[in-house]
Each structure stands twice: as structure tokens, then as C-alpha cells.
1. Out of I, II, which has the highest value for Kirkwood radius over Cα pairs in Å?
2. Taking -7500 as the value of helix-only ellipticity at 222 nm (-39500 (n - 2.57) for each DSSP H run of 4 or more, over all residues; to 500) derived from one of the structures shown (I, II), identify that structure.
3. When you work out mean count of other Cβ atoms within 10 Å over residues 163-170 for each of the structures I, II, which one comes out largest?
4. Starting from the value 24.5: which structure in I, II was mean count of other Cβ atoms within 10 Å over residues 211-218 calculated from?
5. Using mean count of other Cβ atoms within 10 Å over residues 139-146 as the calculated read-out, with 20.4 as its value, let me know the right label among I, II.
6. Assuming 11.9 is mean projected area of the Cα convex hull in nm², for residues 251-386 alone as calculated from a single structure, say which of I, II it is.
Structure I
Amino acid sequence: MARSFDESVSPLTDRPPWRTRTMRRAKAPSPPDGRTYLSAARLRRPRRDPTSEYEALAKNVVRRSLHIEPKENVIVECWNHGLDAAKEIVYQLRAVGARPMLLLEDEETHWRSVENLPSTKLGQVSAPEWAALSKADAYVFFPGPADIARYRKNMEKSQAATSYNSDWYRRAERAGLRGARVLLGYVSRERARSYGFEFDAWRDMILRASSTDFNAISRKGKKLAALLSKDAEVEVSAPNGTRFACELKGRAAQSDDGIVDAQDVKDGEFMTNVPPGYVIVCPGETSAEGVVRFDRPVPYLGLQITDVAFQFKDGKATWSAGTNEESIRGQYDRATGAKDRLGWLQIGLNPAASYGFLQDDLVAGAVEIGIGDNSEYGGKNHSNFGFQGRLTNATVRVGKKVVVDNGRLAA
């Protein structure tokens, strides 16, 4: 299973905290303004470099994540900055005998529409696209847009441009779609500049984490999810003074392993992230006690929120932050519902992911704790706010078993 790292998030991170973090339904396809339809049969590809840098990623998506079969219809959607990787997906789809269609979101046409047209003219999906969705067997999406600072500047109308989100997911589920959200789409030079990331290092990490063995992640995820699905007390500690405890209530933990199988589709969990890698569970919402001092900044729409800490007393949370706290505080103050209750506990699984970028939560042994809405994970919190932080060197004990030891997944 997977939640989004949309401007929203992922994931996740890099998203407005007042929007719910969802599992596989979290990310709408990108705004349709300026979309170009390219029949894959008409794309002319130069002779393939057998060492294509996107080949391993594309094969993982096509053969492992979605198990594409000959003659299946597959939609591939990307923005300008993701086109080269999307073309490799198209090639690998052809190689297994599938029938791809490539949709291109043009960045500048999108921003011209958002910045100059009224909201009522944004977020419109054409009848031919709905028809294509109804006939598709699978869907591969490279998120965008590339310019996160421009998104923050035009937040209200940017959200209007994806107002079809819920309808898209309802139709996709009804069609029995299998989908993969390729997080390489979040790697753009514009976003790297906004956050202060080194672009090439970020890109290399995502490619590496997307090319790892998803079956190994799946095995580890199922084992950990089974443990987190039991009634048990959880203790989280770290050298920075973190001392936190909560209670698991026997709710089913969910694992994002990068693979969509028949049971996932049956359960309505038809989208996965690539790269994948975490297990998430909703503990008892009023069971949390203690202090969590996160040691990674929280990325939010091109900003880094530093020194985030949660303090739980009698099951209710208060929080503080350092740099850029004001970007979140106003949203929190205006939010309603269970914004101050424990939402989720998450543990990263991907051995090829590394810290320092938007996808910190995927790193094997990373611990994420969130407050606010958890209704789409099977929890009881309903709110228009969700906020989370990550720990890199935590120790996590579930009952008597240590599952994370000083930031490393236990065997």
C-alpha cells in the first residue's frame, strides 16, 4: 500500500498538513490543463541504450509492481521533467506486449492556466480521458508540477486544478485499475532549489531505491505488519530525549511494498509508490504519552520546518517547531476535529533509501509519528489537519520485541 507524497505526501511530507495523508488514494492525477495525448505507437524512440539509467526502475514498475500482461491497456502520465523516465516505462510496456498511452502535462501551460483563468475553468477532465480510464488495466504516474514554490504561491487555485481528485479515484477503483506513483516525479531542479537539496544526489537515491528488490521489502513488511496488528504496548526512545509510549489496539497494520496484487485491488488499495517501503498502523488515539523530538526537518511546500517536537499528555498532543513554524501554526489553529490526537506510527523498510530528501520515511529503520486525521488508515480521528515528523536513530519496542534498534531494522 502506499500513500502519496503529493503537494500534499508523501507521502508525505511536501504537502499541506491540513489535508489527509491517504494510502493509495492520496494523489490525484495531475491537472489536465495543457495535457497532451501521445499515442505510444506513434512515439519514435532512438535506438535503446542497453544501460539506460531508468531501465531498472521501469522494469520494477512494469514487471513487479503492476505485473503487466500482454495486451493490457496502460496509461502513463508525466510532466515535462519526467518525460525521459516515462518513455522508458512505455518501452518496457511494449517489451512485455502491453498497449501503452502516454499523457503529458505541460508545466508552463498548467501555470498559465492556474495564474490567469478563474477556478471554475480549472480541474476539468474530458470525456475521452474518462473513457480511457474506464478501459485501462493499469496506470503509471510521475507527479508534478516541478515548481513547488509556485504551487505554494498559487495554493488555492492549484487545489482547484485537482478538484476532480475524488472522482478520479472512484472511477479508477470501479475500473479495477492497478496503479504506481513513481516518486521520481517529485525530483525536480526547482524543488531541489526550494529545499536546498543537491539535485543529482536526490535523483540517484530515488533511482537506487526504486530499483531494489521489492519482494524482499514485501517479506519484511508482512512480518512487521503482523506484529503491529496485535494488541501491544509500543515504546519509542532516542538519544535526543525522545520517550514515547502508546498502545496498539489490534488494528490491521498496512504495508507499502511496491506491489499491487489481486487482493490489494479487491480491498480498494490499488495504488502503490515506487520506491516503496513502510509499514503504518493506527494505535489507540488517546493512548499516547511522552515526548517526541524529531531529528529530521519536516518539508512543507518548499520550506523546511525544523526542530519539530510533539508532547503528549493524557492522550492529547501539543507541538512546537523552530524555523518556519508559522507556516503550519495558522493552519493548525484553524483546523477542526481530532487534530491533537495521535494519528499513526510508521516504520521505514527500504534498504536503498537514504536520509536528506523528501522520502526520509522510506529509509529502513526510519520512524514516523503523526497527529491528526487517520481515517483513511483505519483510525478514528477525523480532522482537516495532519502533521508528522521522523526519527533517524530511534529504538522501537513492541511488547517485548525490539523491531528498530538505534535506527536499524531488527532481524
Structure II
Amino acid sequence: MTKLEKINWGAELNTDLVNDAVQTALKTKKLFRYQYKETTSDVTHLEKEITEYVNCKYALAVSSATNGIFLALKACGVKHDDKVLIPAFTFVAVPSAVIQAGGNPILVECNDQYVISLGDLKNKIIRTRPKFLLLSHMRGHMPEMSKVVELCKAFQVVLIEDAAHALGVKHNGKMAGTWGDIGIYSMQSYKMLNAGEGGIIVSNNEELMWQCIHMSGAYENNYKLHMIEGRGGNKYRCQLPVYNCRLNNLSAAIARPQLQRIENTIVQTNKNYMLFKEKMKDFKEITFPLSDQYLIDPTRLENLIPEGVLAGYTAMNRPVRDSIQMQIDLDEKCKLSLLHLCNGQNIPISYLGGTNNANARLFWNWRFLPYSIRYEDICKYTKSILDNVFDLRLPLHFTEKETLAVAEGFAAFMRRLTGKEVTLK
């Protein structure tokens, strides 16, 4: 059995997988995407491969998902003081991108499934008359997207999907990030593609994509090097500010082999999640998301993904569980004890409740926003849910051994706190 103290929770890059691609990229001596005039850069290849994977027309790789969100907001027309709705449960970078684009974020309640409340979304649309919804699929959780799209169309709200956490997540047959006018994925180290840092913008809207291309840093005639249909790029030449948030070829070379195996990675990640969850089945105090119903029995997973197939898994709904969210019904003292026990035994879990919690996902901590926007009672239902949530990453390099050790350790702590104490070996 793997001992807890020996587990590495860092984002380990699979160097065996990416080494050949990295060495090939280095041998070209060309790290800047626009150095490739006659041939195709790794960045351009990555963009094409992403469009094939998520089934959309256009993609643009950029230096981070946050910069991708910013460019998307600007391309969609966000101007000074424009209202932009965002879920109350998201990462601090999301309201930050809205501020950077000149907009004013307005928080919308989330429900106990960690997704935006459709009722509060409709109320906020009617009451505040926003032009934009920046919808985060936090931790890969998605609402009923057909209803979100219907609301946005009815009230002429532009839908921007922050799918930073949701590459590979499928809902009603469509990939996260492809439901709205434009979507963004992340390639930061703790995401499904680990390029260290990076983001990818996707869209089926040629006009939005050309604007993003120009603003990302396709100055002068470099826009002509993008593999995108149509001739619309010329009309934005010299018409838009340039923010220089391009992706480099080395980062793209690291990401591409991972994309080729992403379905295999998702299978292993979901198996790890289900193994952890199975070990918690005796604890009525723990509630997992309802969307777990779409996870397939791990005994059936081995034969689903042929080696090397890019998008071999064709389920209509498919979560990607590279992290665990649990609502745990214990008193505050026990929850703090659970947090202390976990962190003391190398299980770096986050507790979203308690006092003096500086977690960057808690909206009341976003002190760069006016108090009237972020005070705790502005989305009191969201806060009441988060007050019981424990959040644990499952690193992509975890095997069954690491997952089992973590699950058994966590279960031992739960037994201790619920009156069934055992000694952790």
C-alpha cells in the first residue's frame, strides 16, 4: 500500500509522453508561432486538433485561459461599465477578466450541484438587463445548457463559456465550451492538458475568432498564417488593440501528445474518482454531485477506449472528475478537525467554509470588487452550500494505488469523527 506521506500531489508532467514532441520543437529553433511562414507551427496544429476534438470550427491558442476570457469578452463587445453575469462559485480570475475588459461583474446564485441557478439567472437577467453571461463550468460541473441557451436567446444575452475546468466534459451530446457564442479552455498545470500555462479559445463564429486572433497579437500580416476559413481577417487589420497573449510553440508541443491521449486520461481519472467515492459509501454525512449518475461502472471502462483514439468515447453525457466536491454534514468543530487531520497527513483538501478562509473561489474574498457586489448575503444560498463543501484535486498521474491510499486515509478520519475510530496505518 502507498503511504500517504509519500504521495506527490504536484502536477506531474508525463515527460515520457511529451519528450519526442518537445525535442522536435526545440530542434526547429523556432518558439514564436509566426516564425513559421511556409510550414505549420505546433500552435497551429494544436488549434486544428482541438477543433476536431470538441467539434467546432475555429480555435485560437493563447497564453492563459484568463487572457482567453479577456479576449472573448472584448470580441463579444464588452465595454466600459457593461454588466456581465457570472456564477457566484467560480475562480477569482473570472471576475478579474471582466474588470480587465471594463465590465461590471454581477453574481448569480449557484445551486447544490455547483452550477448556476436557472431561477436566479432569469431573475438577474430581467432585473439588471445585462448583455453578457460569462458562464463558468466550475470543477467541470454543467447546468442544463439547453435552458441556459434558451434564456440567453430570449433576452439577447451573449453567452461566453468559461470551460477552463471542463475540457472533455460532455452534456447532451455536446462538449463543454461549444454551447455558447465562444468558449475557453485552460492548459494550466492542474488541468486536463498540462502545458504549464496556456488557454484555448473556441468558437463557430468567424467574426469573433478573427477579432480574438488580431487582439491576441497577430500584428501586420500574421493573421494570414491562421488556418481559418474565409477572408474576414483583413477587415480587422490595424483596427483593434493588440494585447500580445499568444501561445508559444514549446507549450503547444507539450500539449499535443496529451490531447491525443485525453480520452485515456479521462477514463483513468474517472476510475480514480469512482474508487474514492466507493470507499465513502458508508458515510451518510457525505453527499456527492447528482451528475455522478453519468459515470460508467469502472468494470466496463477498459474496453471503451481503443489505444490512440482521440475521441473514442461517445456518451451523450460524460463528466470529467479530476477533482472531488463533497458536501459533508458535520458540525463546524468536526469539519475543522477533518481539515486538520487531512492536511496533517498529506491529504491537501480545501474546506470552503469556516472563518478567515482566504480561498480564491469564495466570492466574498474578491475585495477588488465593490462591497455591494460581493458581500456574503448577496448570494446567501451559494454561501450556505459552500460552507459545507470539501474540495480535493485528483492529480492526473494518480493510479489506483495513490487513490486507494487517499480514500482509505480519508475514510479513517471520517470514522474517527463519526464515532467509529480506527487507527490509520
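Any read-out appearing in this document is the output of simple, stated calculations on the displayed coordinates, not a laboratory observation. Keep in mind it's a predicted model, so treat the numbers as computed, not measured. Cβ atoms are built from the backbone, for glycine too; each structure is taken alone.
1. The structure with the largest value is II.
2. I
3. The structure with the largest value is II.
4. Checking each candidate, the match is II.
5. It was calculated from structure II.
6. Source structure for this number: II.
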